[in-house]
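Structures incoming, each one as structure tokens.
Coordinate-derived values only; no laboratory data. A quick note: this is a predicted structure, and the numbers were derived from the prediction, not measured. Cβ atoms are built from the backbone, for glycine too; each structure is taken alone.
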Structure I
Amino acid sequence: MNVNEFLGWKISLDDELYAVIDEKARKMVVMGDFIELTAVLWLDQKNILQLKPTWDCVISIDDAAKQITIRSAESLSIKEEC
């Protein structure tokens, strides 16, 4: 997992995913292999974190720790989630 900071949130990504962050626009795009879009995160005008997942990904949100984990669905096994 690689970790990115995004406007006070800690974002953990699978190793095959990477983030493109635009602090001025308050947006973060998560990309995968072959420039495959995985998710877009942004803060709206009311400072509410918005998240739009695409493709097959699993997103875990720990609001108390302000941490989001994004993993590809393919990287998970059923045993891990049970």
Structure II
Amino acid sequence: MPMMPHVGVWGALLLACRLHSNVELGEIAARRCLELEPDSGGYYVLLASIYSSCGRWEEAKWLRREMAEKGLGMQYDF
């Protein structure tokens, strides 16, 4: 590819991995998303959801803990 994919492309791939429970490709897509936008909790949530859908509860729990430690939770802008 002549240029690096935008985070939106990686995010779309991550969402597709969630829909199809593709853990291996989802981990790659999530890693790329987090390299480009490390403060976005949505990528952690999607990967945790992939893990949960495949019964990988410990990995999902670990990601949720990582989010809490980094302060990446729901933000409400009122």
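A value of 1.00 was computed for FRET efficiency 1/(1 + (r/R0)^6) of positions 31 and 47 (r between Cβ atoms, R0 = 30 Å, to 0.05); which of I, II is the source structure? Please report the intermediate quantities before stating the final value.
Working: I: 0.75; II: 1.00.
The read-out was computed on structure II.
For the read-out helix-only ellipticity at 222 nm (-39500 (n - 2.57) for each DSSP H run of 4 or more, over all residues; to 500), a value of -500 was computed from one structure; give its label from I, II.
Structure I accounts for this read-out.
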